[in-house]
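Following this line, the structures themselves.
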Structure I
């Protein structure tokens, strides 16, 4: 029996004997999810905890930070005549004698105080935290089973990801890990430049340290370590990096971190598809993306710690860097299967499904003398994202030794004061039927509309989107400024909502950023049509799709819809009656309604006349007081859900 058990273990566990270049393909964890886009898009829902959070804090910090000379240092230092090569030559020596492996070993993090930083991020208003797992440099910041060049073996001799995780958990902060050491970026773009030499000058023709072997380390600090494991094998063509042993190794490393640290979120600085070219390299994870999702989602369902509903983010899902140009039919499925990442770019319209934009206070990796983005700029980016169904992940740039500058700390504190003052307009909010314009940004929450006004001084202003007769706004009953007792005068007309104050607006106390303290005010709008929208908190679906920016008179300008019988839409509500609002018309079909598990019959949306929006198609009265569940299942034809009226 013992021999049989050992045989089974050996058949499923990789046997590396220190060789990380001959790993078998990773077999993802099996379960509800499969590595099929139809399956993933049918069952996955972006979890409520993440949709409600809106702002995350990011520690984009690894050995490259030690040089304090900006991003992509581990590549630039091997490119003769680049600014980083010149900096390296001046401060460390020639990369044939002092290479990136040596910088990793000399990385000192004696000023890193994770408790202090986590408390700062919480005061800033962040509701989730992301740690750097690895960057394109190929160094792992955790106790990695498949990369000996890691922060436990080399340099700090600390499990940085593990420490971040324990710190985040201590303060109740959802925890994530970022993976940048993807095949295209690392094997394709970072590794080849290390296998070069200077083309001119006193070191002309002298190979950089990537040519060193394990045997060359005898008697040196890196004795027993193989430079090949950090730098890769010699290669100069990384265009087909997904077909290399490095790709399999990458999958094992991601799996290792997921199982060790049970993150609530994983981030990939990489495209989900495979049709983009960057620096001559075929970018993207392609076929590996659905395998990663299958593995991560199924592991999360079985775990005992953290959130079982998790988030995975990838780039290049449609948009300006669309990585599905070879198979555009997959885009609607991919959009529902993950959270797309849009680094430094905010979508220009409300998106049907949540997205994340990543920004940094300074350089991604710290750079001496580089300017910081202001608190006002960060809040503007945040509200632009939130108004369009996005969230913001903010990197608070750490210095090499782990601390942050006083200026960065003050920016975080200023952001935090504004967030606490205007919390209800941000946390848990969803987009309104329009995102707004350059100076007016909308969100909604608990039946109320919130308007973030940029550079409003209290003088008369017309907000056209809140006109009487609008599809999503009824009679406005009250207008107030969050965090300011100055009374707002208002009048709603068919042209819009006119607002003004008789007294000058006050600066928000406790904010040192003058522009943010004076120029960013949020007003709360209470009106008589605060319905429960089809995409509000607690909604869960199996198979349904969404349409936004419809312009067809539907509540909040959006709908959930499906043409597939058996697809389910469900939520919970608190009240004694519920009315279902949907469009009707000759092109619609039927759907079944259940309340608290009881069959309430079939609703027929098909009528002979023209399409009509916001129709009352089902009512249930005299429910017991308290919480109830409602499930709507598509029967045939096109089913559509617009809103609920709960009383």
Structure II
């Protein structure tokens, strides 16, 4: 293997072939640790502060290892960036060609069987010609090698045709499909299993680990190493995938698929009619027991009638599956019958869960509902998956530790024995940034707190000339803040005011970057995964410390579980989760060596409560002030 120090050094191949590459001591430190983990096939937790260059720090060892490596990312956007940009750049510079595969979830690939079904259905309905997009898909399907719908111009997931020409785990026929031999999902998985480096995302990896999709092989396969970027997302994602969920939509889709499959097979709906009507009635009975309103609630708040209605639905789903099986043994019909049994099992698991198994929730809409179970503890199961695949497991993110302690993250995933490495950001926050903590702010629980946040923010926004993110902890606070700011400016300020929910996220970010002096108000999805380099972002204002709402049913249930088991819910759960979230929000500001800006945290608890020191210890060292005049002078100098 080539020497890591030389490769990432000032005279190495990366410096010689990649424009803008500069050697970084922090990057080299991480690359050495990843190299050791890959060679020894051990686990490693790496917190790499912003600017470390962690992507190259794990890609270089991965490409040089001569082993099969699986890289999992937090988002499909980062997944595409790795495949299309970062991996080719590094591999080219190293002169180390590797077989690389990009593997997405099944819903990204054309299902030729379902496309044919859509086309034949239109013939049966007497439609003279398919709609333009469907006709384009038909032509493209004859020439595509990958079946990736991203290749089709103008095709987006929001279009109604998308789910009609893709498969889900619910409706895929697997090896019983007549088009199985040419299945794009199977081909993509086959390519991935033959590749040296496979790029996936956490959703796909966890779905594969949790569900073990029959007929599509083991995604991990013979991987010698698994590198998980943006690993801070894993505990919550693993909780979702190891839990259970049933929705009225799933039940309705099951009925629709069963009827369609029976008709296509030449059967009679009369054979399944009574069972189908029983399922429909049972779905309606469950909905009737649930409180109205879209807010998520705890199962226990729904009333005693819910349990009996759910068990009746379980029985109805099983009867429907039996009726389908009795009507026909054709593969398509058998698949729906099998799915009916699976859904009944999922629903039964939720209904029978005990108080310590997890949080059971209900959500209702006008005509539907969702029932869920989220386990309190997935550590044993996740640790079992890691242990079952004796490979190197590298978990990396900019936010894994609270202070210098990895215990919260490690404990949630059962990784308490894994070695850790914390690499602070190499950026000079002392010269690049300032922290402002406004004086005289009310307590966040007091009425008018959001108005006070906006009133404190307006002078800062005017001094900076815009170029600001205002990050809120809830959609309600976001709406209040946007209304207050608009009323304050009342059209007198010409710079754009961009509000989450008033346009697609990527469009809002594009407008923010292009304008340079815009003000963007956002919540959850803007606290992380947003990279705005340069002068366009010079001010980040954080409404309050991002504690999860104690009224949230999942948070409330987890708190009660920890209290029952003798734990300290605030110390062991609420506080570390809020610290990690704050680190993500603060991390939006300084994204390069030349960025400069100000962080504003409006919450007086940062200084007024004892636990505030835990938050402060997790922030980068930078000058701090409580003087508004000093803060506005700093911002004016940035704009000058």
Structure III
């Protein structure tokens, strides 16, 4: 099962596959012949369904959002309004809607996400800032996968801080084996569903979370069951209790999943989806203007009994609010639904209470944390892209060690074996600079490891580890984000061996299944995994890495294996490793400027046809030094200069001046004498 959907730069991305299918399906569903409209009905505009006029009807306004993901401070230049403006907009909509009738406010999960803002929240005393910002805003909230990213105890802390308390919903999870969440369940604060009384009406709300939860988050002993039977059972139970208006708030990662679910359900009247960041909008809607919506707001889907069900969702990060007005007849049947996807204005006044209680102190604390010292380095840390993506560097080694060592600390708490080795990719390390010797701050670790990648561990067959390394070395001599940085093992490769061919644009399909570059893999305890290019049979190797790679990112062949998420990001692992395991000191002895040669080029006896070997320029190199090392005489440097003059290098540039060579360039070394 896939761990998560991420892009090849190491950054988490949203899954939007199937958008065309959704749009086409909606077009078919909206094509209702006029003859099918019941007598006494009227048709509304775009995204609306036939309206049955009845004196016994009631219209409920549902205000909703999803995937807030700790975007509390916002970034106006990037289009993120922040939570204070969001809360102000939501309260304004709530007040206006309450004048017309019943109002329900819901969110469909992923209420927080790994980030510096969340890290500050977790370190503070009392409720998390996310909790403070959202308290008093919702009637109920669904649980999403990211709400378990830091383990169930953090989930419980998030829930416990709400004042007033509200229920958090998911019908397809069992929290009984997690004490903190089980205690909340006993109080009704973690539940399959809830009933909201508003305007004299009873409205049932059911929650559901993706069944991928154990693979893409850190729920520990929280177990997950199939969505359909759990939701159907809860809908049937509510109906038996006399509740005839039922909303599902689900976090299934893609609105297509909700569309497919509705087709098999009965008794659910409205669905609010989460996790896909999909834009549903009509002409004139203000959410994400200029973007092409995947479908109208709302979408209409036939359930298993043939009833029409409106399905809605919204882009996350507090950018948009959905407003859906649903009309029910006396029997609780939906007779009409219409609404809009409303953007939170970037220039509106923020909510004063949230601004003072959350945004102002969080802004100050983030600035402080960014500058907080966690250690010192006695060596320059090489993190430039061309170097990180073509050879071992001390930044890469530092990150790989952090994954392995912190993984060993955390693994027993998750009931799994400590990792023996670690691999991370050059593309996930992003400072793109040489970090000077001196003070290392928390901000330094965020510069190096800014993504939402989570530390994972699991056993990997030896043949798979060899395949991973073969593939990770296949782009050389070109610098590439897939280049591996390792811990707990030493790797040698032949730079003139056959590169494994992989079609990165076609689901990492193998073009050439061989690849003869990998020569040896030896664990730090002396265990040989690969010798002379051949895998040595033996037990699987326990690997620590990040979920991006465990999911198959950068074409690493790990997507079909089971990994356990250890509840920390790679940034947190790096910061903790420096502060605690290194006692705040990064030394040149442990992390030499040349990277320590954990991944070493080792040319075989075969000479390439053009009689050249390949050499990647290291920090401190110059042509005389390279000639002395490889040709036995520094005065032979003109041979190297002539062999490389004018050759285009990765990331641009070419050797034109013998006194100017760049780290990461790959030079041809002529084989002489």
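Nothing in this text is a laboratory measurement; each read-out follows from the coordinates by a stated rule. Since the structure is predicted, the reported quantities are computational estimates derived from the model, not experimental observations. Cβ atoms are built from the backbone, for glycine too; each structure is taken alone.
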For distance in nm of label points 7 Å out along Cα→Cβ at positions 450 and 586, which structure out of I, II, III has the highest calculated value? I
Rank structures I, II, III by distance in nm of label points 7 Å out along Cα→Cβ at positions 266 and 490 and report only the one at the top, that is, the highest. II
